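I've put the structures underneath this note.
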Structure 1
Amino acid sequence: MEKRVLITGTGLGALTAALRLARRGYQVEMVEKYNQPGGRLNQIKKDGFTFDMGPTFFSMTYEFEEFVKDAGIDMPFRFRELETLYAVNFRGSDKRYYIHKNLDALAKEFEAVEPNFKEKMEKFLNAGGKFFHDVEHKVLKRNYDSLWDYMLAMATVPPKHAPRLFRSVWSEMERHFESREVKEIFSLVAFFLGATPFDTPAIYTLLSYTELVHDGYHNVEGGMYKIVEGLMDEIEKKNIKVHYNTEIVDYRSENGQITAFIDQHGKAWEADIFLVNSDAAYFRGKIFKRSKFNEKKLDKMRWTLAPFTLYLGIDKKLDNVPLHNYFLGDNFEEYAKKVFKNSITFEKPYYYVNVVSRSDPESAPEGKDALFVLCPVPDLRFKPDWSDKDEITRNIITDLSERMGIDLDKHIISQTVMTPEDWKDAFNLYKGSGLGLGHDLNQIGGFRPKNYDEEYGNVFYVGASTLPGTGLPMTVISSKLVVERISKKYGLLHA
C-alpha cells in the first residue's frame, strides 16, 4: 500500500532522506520556508558573484558514498580533497601557519614553537583514531529506543576512553602540547561544532583524526551548493514535488496521529508520515507546544554559537591569501570563554575567511574575488540587538585589511551582511544558533532530541539537532537512521 511522506524543510538531511525514502517506494512531497532548497547549505548570487552561505568544506565523504548506493543514484557532484586544509594567523604576527594533511609538512610549520611536534601529534592522532573507530558503529551510527538503550551502547566502549568524557578539548590539548599556537590551532575543531574548546568534551578531538588522517577535508567542484543542485536534480527525476515559501505553523491530529500540517496561509498538507527537518527541539516547542520544549526550557539548553557572516565581492585578485583562513587574536582563552554570553566586544573579532573564487573561479567575474567571512557570535538569548552590525562589519573589514595588507574599502564592490537575526528569520534557527543544539554530554546520543516523536506515532525528525549531531556528514547519517526507523515501522514498500 502506498505511503505518503511530507517532509518539512529541504536541508541536507531532508534531501537525502527524501531520496532514500523514494527508493523504498514511499511517495514524498516537501515544503520549504525559504525561497530555494538547501537550508543552511545555501547560496547567494549577487552583483555577478556567487557565495556559499554556510559550510565550505566537509569530511567523511564515505557517508555520501553510502548514501548514493542506498538511494540507487550516481554521485550527483564531485568533491576534491584538500592537501592544505587551512591557514591560521595570529593578530600582531605576519606568520601564517599552514595546516597540511601531510604530517612531515605539518611538523615543519611548528618546529620553532613545539619541540618533537611530529611525535606528539602522532600520539594525539593515534588516540583520537582509536576512540573514533571504537564509537563510530557502536554508538554514533545507530538509533536508540530509550535512554537505557543508549547507556548499554556506551557500556560497549572500552573504559580507557572514559576520561575523555570529563575533560574538555582544551585540557586534552594541554596533555599533549606545550605551545599556545599548537593548542589554539588544533582546538579550533570545537568551533567547527559551534562551541569553544573550553566547554566541548574532549571526545571531539577525534575530529583532528578525521581531518588529518582518516578522510581529510574536501570541498566541492563548483561550490558547496552543487551538493544541493545535484540532489535536486535527482529529486526531480523521482517526481518529488517541492513547494517553497511555505512555513508550517500548525497541525491537525486524531487518535495519536498527525493528519495534516498547516502552513502560514491556512493550507492543510496531508500525509501518512511526517518528517520534520526543522530543528527537532524548536519544532516540538513552537508547533506542538510541548512544555518540555517551551522557550524558557529551550533557553536553558546549550545551543551553538550564532553566525555573523559577510559576503564580499572585490574588484581584484588576492593571490597571496589561501583558500581557507582563520584569523585569531592574542587573548584566545578570554575571548572563547566570553563570546558565548556576549561578555566581550567585537572591536577585535576572531573570524574565518574563505576565498571562494580561489577554488571556484566562476564564483567571481574575471579579475575579481569572492570572499566569505564568518565570525562566531552570541545567539539572540545573549545579544538580541544587532543594530551595531555596521560597526562590527567595519571592525572585521578593518582588521582583515591590516592582516592582508590591502585596503579592502577601496575594492569592495558587493557586500551582504547576515546577522543572527537574519539567519533566524531565513531558516527558523532557534535564537539564531548556527548549528542547532550543542554537544554537551547531556545533549548527545540518547540525551539528544529523538528522531521520532514522543506523542505522535507518524512524526519523525532529521537534521542537526537530533541523532547523531551537527555537520554535513552527521546529517547524512541522520537521514539514514530516520529512514531505518520509518522502514522498520512501515516496511519496505518496494526496492
Structure 2
Amino acid sequence: MSPDPLDPSRRYFLGQCTGLSIGAMALSTLIGRALAADGAGKLGLPNLPHFAAKAKRVIFLTQSGGPSQIELFDEKPGLMKLAGTELPESVRRGQRLTTMTSGQKQLIKPAATKFERCGKSGQSIGEWLPHLKTVADDLCIVRSMHTDQINHAPAMTQFLTGNQIPGRPSLGAWASYGLGSENRNLPDYLVLLSKMQRPSDQPLYDHYWGSGFLPSRYQGVKLRSAKDPVLYLRDPDGLPRELRREMLDGLGALNQQALERSGDPEVSTRIRQYEMAYRMQASVPELTDLSDEKDEVFELYGPDSRRPGSYAANCILARRLIERGVRFVQLFHPDWDHHSRLTSWCTARCRDTDQPSAALIKDLKRRGLLEDTLVVWGGEFGRGVAGQGKWDSPEAGRDHHPRCFTMWMAGGGIKAGTSYGETDDFSYNVAKDPVHVHDLHATLLHLMGIDHERFTYRHQGLDFRLTGVEPAKVVKGIVA
C-alpha cells in the first residue's frame, strides 16, 4: 500500500520527492550538455551518404500551379501552321482532361512567345524569361518530365512526396532524415512561401513539406515574412535568457523520463525541438535581417527584393540559409495556374520569378557555392497545347497537362549548358528520354550521395522509400 501523500514519511519523501527533484536537476544538466554538443547539427544516418555527394545542399524553387512549357521552354514553331485546328486523336491518345476543358473542342493554340537560342550552349528559352537567358550555360533543361496526376493537389503531393495521397514524407524531409544538417542553430529543412501582392486562391498544404511517417523533427519549418518569422519562438517580455535556459533543462529532464518509459520517438523529437527553438531565438533574427546585404545584392535580385516575403527576398534568404549550412531550402511561389488570360497571367509570374531565379544562380556562383548547391526549378505538371476558351482570344488560357512538362536544374553535379529529353511536335507527349517524377527523385537523391533503392524507412511492417515500389532510375544523362 502506497503511503498517503498527505502524510508523507521520510522514505516516501526520499523516494518520490528527492528522486524527482535532485535527480531531475542532475539529469537536466546532463541532457543540456548532451543537447548542446549534439543539438540539431547531428549529421543524419551513420551509413549515409552511400557515396561521395555532388550536392551538399538543395534549393528547390517550387512553382505551384503548372508553368506553361509551351511559352517558356518547349519551342514548337510548327504549331503556327496548325493554329485553330483540332488536336488529332492520334496525338491525344485518350488523355483524360479536366472538367474545365472536357466539354470543348481541343483547338490548337500556338505559343504566345518567341524563342531565342541563348549562350554558348544555344539553350532555347522564351522571351518572357529575359534574365534566365543570361545564365543559360549554367542550366540543364529537362523537357521530358511527366507525371500521373492531372489535378493540382494530388500532382503536387506526388511531385514532392512520391505519392499522390497525403501522408508520405516530402523530399526535404527524406533529405533531413538521411543527411541532417551542418548547422546546429537552424532546422535541416526550411520552407519559404511567397507573400503575394494579390489574393491567391491556390492553397499550399502543409503536407507538401511534411514528414509523413518519419519523426516530426524532419518536417519543413516555415519562415514567415512577419514580425515573428517563426510563431511562438520569442520569449515573453521580461523573461531572462538564463531563466529560459533553466526551464528548458528541467523540461528536458522530464521529457527524457517520458522517453525512457514510453520509447516514443516523438518525445525525443520534442526534446530536440525545444532545444532547437532556444537556439533559433538568436539565429533567426540575424538570418532574416537583410540590413547587412549590400545595395548591389538587392539590385541583382530585382526591384521586389526589398519587400519582405516576396519571391526575390526569399531567394536572398535561401542563399543566406545555405551559407549557414542548412541542408534543404524550399521556396513556394503560387498562381502559375493560367486557365485564362495566359499572356497576362503567365507573364506576371515570370516577372515575379525570372530575375530572382537568375540572380540566385549568379550569386551562388560568384560566392563559390553553386558547385555543390543544387538548384531545382519546376512545378507539378505543364499546360496543354489546346486553348482553354476561345483559342485566339486574349482571354484564352491552357489547361493542366501531366504528359509532358519542363524543369531546369543548375549546380550541384548537374551537367550545365545541356538539354535533356524531347517532346512531340505538339508538346503533348514525350518523344525521347522520358523522366518520371520518381526518376527525378532518384536523381536528386543520387546527387546528394544517396542510393534511392537502399534508402528506406520501416513503417507498419514495410520498408518505404521516396521512389516507391515501381522501377525508378537515376537520369545519368543530366549528371556531370
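All of the numbers you see were taken from the coordinates with simple rules; none came from a lab. Small disclaimer: the values here were computed from a predicted structure and weren't measured. Cβ atoms are built from the backbone, for glycine too; each structure is taken alone.
For the reader, a short list of remarks on this structure follows.
- Comparison of 1, 2 by percent of Cα pairs over 43 Å apart - largest value held by: 2
- Structures 1, 2 were shown, and distance in nm of label points 7 Å out along Cα→Cβ at positions 301 and 461 at 5.0 was computed from 2.
- Read-out relative contact order in percent (Cα under 8 Å, 6 or more apart), computed value 24, structure in 1, 2: 1
- For 3.6 (distance in nm of label points 7 Å out along Cα→Cβ at positions 229 and 453, calculated) the corresponding structure among 1, 2: 1
- For 189 (volume of the Cα convex hull per residue in Å³, for residues 93-244 alone, calculated) the corresponding structure among 1, 2: 1
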